[in-house]
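Where a number appears in this text, it was derived from the coordinates with a stated rule and is not lab data. Source: prediction; values computed, not measured. Cβ atoms are built from the backbone, for glycine too; each structure is taken alone.
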Structure 1
Amino acid sequence: MIVRDFNKITKEDRDRVVSNEQWTSVRMLLAQDGMGFSFHITFLEAGSEHTFEYKNHFESVYCMEGKGSITDIATGETHEIKPGVMYALDKHDRHILRAEEQLVMACCFNPPVTGTEVHREDGSYAPAEALAD
């Protein structure tokens, strides 16, 4: 059984906290945990806009707090993001995520991230095997 305390991670295990000026991701589960997915709590700063395309990962996101929107770049369709809304990027969808208010999101990635990934210029993470090189 794996039990982790979000508050302890943010204070004591800073290796599991990845951030830049627009977002912070607390990695509760990583590839090394052997669960087949990773689980993160992510904070997106109010007024921020992000273009992502996870070419090597599937992601599912559940909004716990805040208000924003997600736009599917391929279709131009925009959806409201608010508490209770979930979206899943089942086709590695290139998208724009906008935070009108600070968004607090619970995120799952498959395959799991290792914790060392950074967004590449195209908005994706490298595949896990590329990180080992």
Structure 2
Amino acid sequence: MADIYDRAKAQAARMLAPRSAGGKGLELTLRRTVVGEYDPDTGSSETITDYIGSGLRENYRMEDIDGSLVKAGDVRFMVSPVLLNGDDMPEPKTLDKVLFDGETYTVQRCDPGDYAGLSCFFYVQARK
């Protein structure tokens, strides 16, 4: 049964791949900042990790904007489950950043398209 979900994941990765690779998406970066112990060599306690993947951005419909959970200006990304290097994309978390088409967005929430424990894509609500 897992085979059908593997095929769904592969299909989503192909469709959400950057246009240069034959897909419908654009390159995006998921930036995760983790606060840890202070490192005197770097002068910081933050570790920033960039995950280079791809996806699509769309605006919310007017009827979806409620002013509290979804605000005017929020966007929704459909993010590929696979990074450009072929590794799995980690599930986006609240307060991660999404760098897409020259803009930076903050993740508000993530709704994974998760089938039988396998993430086939991620819907990400993000805000500037």
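So if we calculate FRET efficiency 1/(1 + (r/R0)^6) of positions 6 and 78 (r between Cβ atoms, R0 = 30 Å, to 0.05) for every structure here (1, 2), which label has the highest result?
Evaluating FRET efficiency 1/(1 + (r/R0)^6) of positions 6 and 78 (r between Cβ atoms, R0 = 30 Å, to 0.05) on every structure, the highest lands on 2.
Given that distance in nm of label points 7 Å out along Cα→Cβ at positions 46 and 62, derived from a single structure, equals 2.6, which label among 1, 2 identifies that structure?
The read-out comes from structure 1.
From which structure (1, 2) was P(r) over Cα pairs in 5 Å bins from 0, in percent calculated, if the value obtained is 2, 10, 19, 25, 22, 14, 6, 2, 0?
1
Compare relative contact order in percent (Cα under 8 Å, 6 or more apart) across structures 1, 2 and report the one with the greatest value. Show your work: numbers first, answer last.
Numbers: 1: 29; 2: 25.
If we compare relative contact order in percent (Cα under 8 Å, 6 or more apart) over 1, 2, the biggest value is for 1.
When you work out Rg/Rh (Cα atoms, Kirkwood Rh), for residues 70-109 alone for each of the structures 1, 2, which one comes out largest? Don't skip to the end; give the middle numbers.
Details: 1: 0.93; 2: 0.98.
Between 1, 2, the highest calculated value is found for 2.
Which structure, out of 1, 2, was helix-only ellipticity at 222 nm (-39500 (n - 2.57) for each DSSP H run of 4 or more, over all residues; to 500) derived from, given a value of -4000?
Answer by label: 2.
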